[in-house]
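K.L.:
Right after this note come the structures.
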Structure P
């Protein structure tokens, strides 16, 4: 069972060899959660890392430094003393992470750390290995909830703080999309009748972040519910076209950036003006709706979990 952040796998060594990895101390702080001043203390007191230094004494860290610090921070969180952990060679750290007892939260944190390494190294094999292990522990839905969604939330923070570039975010997002589409494709089509509800999953115009919505799609399919995935940036007028095709359509959307700030209530009002006299309902969720209320044919939730709960109880 491989559960440590490992740099000894030859496949991973090969994939990383073509990727130049240089991190500032601030990058390490964002990526590992260890404060910059703590990293400096561990360097000075225990020689934990071996950064390069510029002529002006600015530290630059390697991918190997990042992996070592991830493993060290994990062991310190599990209660081991830094004075002991810092003396371990890389291979010892790997073995210690492997054998030190952990709980479910610790396993989730470890998986997220491995995904960070996968992201920074553009290492698809490590991503697959990590997610396969997570699915083994929690099942597919549990792996997404315990590992994927928290990791993606952290990726958003890392992107905003410039610890990663858009290419890192795109790499991981597309791997997640592949994983979710594969899960949907592997789920048998539900056997539904003409009177059954049809859940139409879409994102409004200019909204492109579809991973959470894909997860909703997979959950509905797994539960034998008829769902249609329209995807990103669907024009509002097209919703009327779909509504005409499916009189019992229930529209579902999970929005991250659009409607833009201050426009969420306006969007809800537009939905009610257009569909309020019909039997159609809209289930909207996501952070953009946190300051607005539903009403009419619109229900509003903040989290994906609340959204799923509402749909399954409807």
Structure Q
């Protein structure tokens, strides 16, 4: 009991410390914060399960390797020795979004590797044309964004887990590029009130980066989340899970994400979510399938409504080895 109380106090201190860190910055900015940070591809949901839940997933403890992208503390609850996740989404404007992660459950904690990439494809390279021609095409060039990371997570009690991630991020267009080293940190705690858990995650924290001559800040976001099963639990025949998150980004106003899962024997899982205070994003839907093979396998699909920007479909495949 003393240990649990100790980490409860630690969680509260963590949350308030981060809030105090960001509050002076928020008070100093009376202008709209949109488009004031770079590397914003890091704020795109990486997996279909997260997207289907309206991105309210930091308090989920059964994420396995996918926890790398949501809350590194979720990795600490991984029971499988090896787990792999692969995700793909055809993004807006013919952009392709790839993500993959691998987690290993070692005797000293869980280690994970993660990869995320936005491929913007080939773009025509032009020069000022002569005569009546405004421009001439003289070839093509490529543009992409990528992130490579390493996570470590460990359960300190049967209810409390922490995790950290260090990742290298880079954005490149033609011969120009910008790069940086960023930090993610998080905690996940089962309160003891039924299956209620609370979580906090600080994502994409780092110093400013520079692209050619322009300096820009990182897309840092503080996420506070909660989740609970209002019917059954993770091992029940029928399960209903509800989730909610509060977001404090440094490049936009505060936001709220909510979501829910309805599962039957953990074989068929229906998902839905909604985002509040976004410019275009709103609702999302999804389904998860677990065919109960000898090797744990999960297939997830998600549909997200982005308003005037169109619809996004996302696919994820997760494999584990006990």
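Values quoted throughout were computed directly from the atomic coordinates according to the rules given, and no laboratory measurement underlies them. Every value quoted in this text rests on a predicted model; they were computed, and no experiment measured them. Cβ atoms are built from the backbone, for glycine too; each structure is taken alone.
K.L.:
Between structures P, Q, where is distance in nm of label points 7 Å out along Cα→Cβ at positions 44 and 212 highest? All intermediate terms of the calculation are to be shown ahead of the outcome.
P.N.:
Values: P: 4.2; Q: 2.2.
Sorting by distance in nm of label points 7 Å out along Cα→Cβ at positions 44 and 212 in descending order puts P first.
K.L.:
Which of P, Q yields 12 for relative contact order in percent (Cα under 8 Å, 6 or more apart), as computed? It would help to have the intermediate numbers written out before the result.
P.N.:
Numbers: P: 12; Q: 19.
Source structure: P.
K.L.:
One of P, Q was used to compute FRET efficiency 1/(1 + (r/R0)^6) of positions 36 and 204 (r between Cβ atoms, R0 = 41 Å, to 0.05), and the answer was 0.55. Which one was it? Numbers along the way, then the final one.
P.N.:
On the way: P: 0.55; Q: 1.00.
Traced to structure P.
K.L.:
The value 5.6 for distance in nm of label points 7 Å out along Cα→Cβ at positions 108 and 124 was derived from one model only; which of P, Q is it? Intermediate values should be presented prior to the final figure.
P.N.:
Working: P: 2.9; Q: 5.6.
Answer for the origin of the read-out: Q.
K.L.:
With FRET efficiency 1/(1 + (r/R0)^6) of positions 52 and 180 (r between Cβ atoms, R0 = 30 Å, to 0.05) computed per structure, which member of P, Q shows the largest figure?
P.N.:
Structure Q comes out on top.
K.L.:
Consider the structures P, Q: one of them gives -17000 for helix-only ellipticity at 222 nm (-39500 (n - 2.57) for each DSSP H run of 4 or more, over all residues; to 500) as calculated from the coordinates. Say which.
P.N.:
It traces back to P.
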